[in-house]
Structure I
Amino acid sequence: MRKQDIKNPKGAGINWNTTIFLVIFHLGAIAGLFTFSWSGLIVALALWWVSGSLGIGIGFHRLLTHRGFKTPKFVEYFLTFCGTLAMQGGPIYWITTHRLHHKFTDEPGDPHSPRDGAYWSHMGWMVTGTAQQYDEETQRRYAPDLMNDRIHAFMNKVWWVPIVISGFVLLAFGGWSMLLWCVFLRVTAQLHFTWLVNSATHMWGSRRYETHDDSTNNWWVALLTFGEGWHNNHHAHPRAARHGVAWYEVDTNWWTIRTMQTLGLAKSIKLIKAPKRQVVARPAATEFKEAAAMG
């Protein structure tokens, strides 16, 4: 793994492994459009929810990155497993990237700020930027809680194995249509949905809170990401497990967390205490250190 300068993420050159992966998956996604089946669509939608909502939104983001709530370890590991099915890198890589984003939001050091260009914030940072490839020193600095957890450390090394195994299973039972829809098309679309949080919600939308960054609330990104598009709310109160503040701000991930709480699987839930008050977000450096300490 190549060491990269987090203060100058554009100085990395082309990440060939990541670029080749993206090209292959985009071609597979296009091929999938010509092999439609209702069974493939239904399974793809189910995996989209499992990997995108349970895995990325609830697991990687609200639980592991910000520690917005607590859950038994077996549930935490299950949510992490779900996150690997999104093919967005290992949990430690993902969490390190996002904590860096909060520390340097829209400033030098932010891995994917639109101030460096819309394309850069959407996917350019994956092609010629950090691409979540951080040396061990950086990972230990920004994700010590996960680095010190043997299960998370192991899943970070083999994060690509679950998607490979699921791909063979889908191919065996559903044929090429199932593989193309449930792996290539689903993963590619989901990557773009997640990248829209990095790009679109720092360029277009409304602002409830006067934060020190360009974060906005974007309803259509929220719909595509199960509630992650209420990004201005999130940047104002990073630790809050609920991102949709108003009744009309659909936050599917929050509904799932509330269901987990009812079932006794979530506790110590952090919430926005003053949803109607215009505030300035406190320094994110403090926030991510506290979150790491809670892990």
Structure II
Amino acid sequence: MKIRSLIVTLLVFFSFCLTGQENRLDFKVNINHEIITNLERFSYFILPDSVISISVEDNQQGTYSVQSEAGQVIKHNDKYWLYVAPEQKGDYQITIQNRETGKTMTLLIFVMIPASELKNGYLNGYRIGNYPEENYKHKISYQKPKGFIEVTPENKNVFLTPHFQLKQFLCKEQGGWPKYVVIKPLILQKIELLMDKLHKNGIEAKTLFLMSAYRTPYYNKAIGNVKYSRHQYGDAVDIYVDENLDGVIDDLDGDGISTIKDAEVIKQLVEQIEADPANKDLIGGMGKYNKNSAHTYFIHIDTRGYRARW
């Protein structure tokens, strides 16, 4: 029985390891010189009529094709293209395929509503509020958003990446549809790397519970949070693992109970991600929070561009 139990444990462990790898390709896509990813599904957010570059990096002499359901693809060679976004807001699919292997990346392009359409703190009836006029310590990562992603009942369930849906990033602010959100691609990359780490450590997780992601300046002020909260800029998430959705962080350290040590497991995995020189663009703030009457233990992470800990 002990041998059988060991075999089952090993099979479960390796299945989790593979889960992280199944969502990764053997080539990487460089999006606008900002994101380099080998995820089989990723999302990028731009303004109408914007032009971005798409290039492929691999260790072979493969050739690739790029097809889009909207917008214009301009080919330079078999590994480099320009993409001209449509004029209309919405989400559009680009397919990047290795012609030899057939392996494909799905890149979702979200054409945002320009921030210039924000009037008196409202966008189409949804209250955004007002961003601080000055950047925090003059840092570029605190610039006002240039646009907002429109979320509707029709697109809220779309997967931005293999493990995360658009609706998980919505502000908790009350209101009808449409809603608006800001999401930075770097935070998508960071939480997908965290999913890989969890799986490789034998932790079952289909996604992370995003207790708080984007916050409008209006909502952020209403809950009494700090003026320059990273949540307003679309690259911060408060997270924990909660597979049974009982509102309590799962037992990640294997001691049979849920404690702050389980949040520490997540914290250490994030430290590993930021320690990797390949992830220098993902460095940011991280805080560990105790439970209270409103929430369980959780970890805050962001990609503000410099290390901060609390």
Structure III
Amino acid sequence: MPKLFDNKVVAITGAGKGLGRAYAHHLAALGAKVVVNNRCHDGEEKSSADRVVEEIVGTGGSAVAEHCSVEEPAAGDKLLACALAHYGRLDCLIANAGVTENRSFRKQTLEQFREVLDINLMGTVNVVHPVFRHLCEQGGGNIVVSTSSAGMYGEFGLPAYSTAKAAVIGLMRSLSLEGAPKKVYVNAISPYASTQMTAAHLSEDINARLAPEHVAPVVAWLAGCTVGGEVLIAGGGQVARAGVKTSSPRPVPEADNGEWQSLLSSGLNLDHDNARQQFEAFAAGTRITDRA
């Protein structure tokens, strides 16, 4: 029987463990040929990427390992070259690699802050840039980037991580507009999962419910869909759509007489497809009704 991703090639960064590994196994089971990226660690006899490739091949799938670090400016070129050399094409990139932190802003150095940005933000940019160009030139494809609720709402002790994940959303939305005419669909996944990064901070019950495998079907849908600019939150077998909303414009209060508090407590019910639409609506002072 034909499978959903037969003849499709998918590259996944950070796929040696956790969420990336779950994505690789799920997509391989759907017929995809998978480029499994994970950097090599000092002292490893066999990289985690190589182990995942062995697992996939052992179950009848097709996969190849790629070992560059996403912080390298040439990481995307290497990933693309690996896919083309082994499979002759690339249809989807899942930019999953990332690290977390556990430091308040006032207690970390700028070097520590930049290190987190280099991996979570620039690591995404490095791999997306050449792949996005390639997909536009070939006339179609999908890109899925990884964000977080920390990027949407912020989180104490995660200032650099929150900054990076918020920036990834901005990148995704911009590329979704640029890619749409070329049939390149760019979206983001905001996963809730028990992984090496999160397990120690979760209860035993939550760890059991938030297996990475529960996120994989949502990522697989994003890897083959024909919509762009979406942020989907997934975990524990559930999925939700996230967006940016604003309130109706109103005149600037003349004094601190309660009107400012009224503004801050007003409902957030306006949604827009892009920044220009939001600006035009604000400038016109026109209320836009909720979209279905």
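Laboratory data are not the source of any read-out in this text; all were calculated from the coordinates shown. Every value quoted in this text rests on a predicted model; they were computed, and no experiment measured them.
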Out of I, II, III, which one gives -14000 for helix-only ellipticity at 222 nm (-39500 (n - 2.57) for each DSSP H run of 4 or more, over all residues; to 500) as computed from the coordinates? I
Structure with the greatest value (metric volume of the Cα convex hull per residue in Å³, set I, II, III): III
Determine which structure produced the value 8.7 for mean projected area of the Cα convex hull in nm², for residues 54-173 alone, calculated from the coordinates; the candidates are I, II, III. III
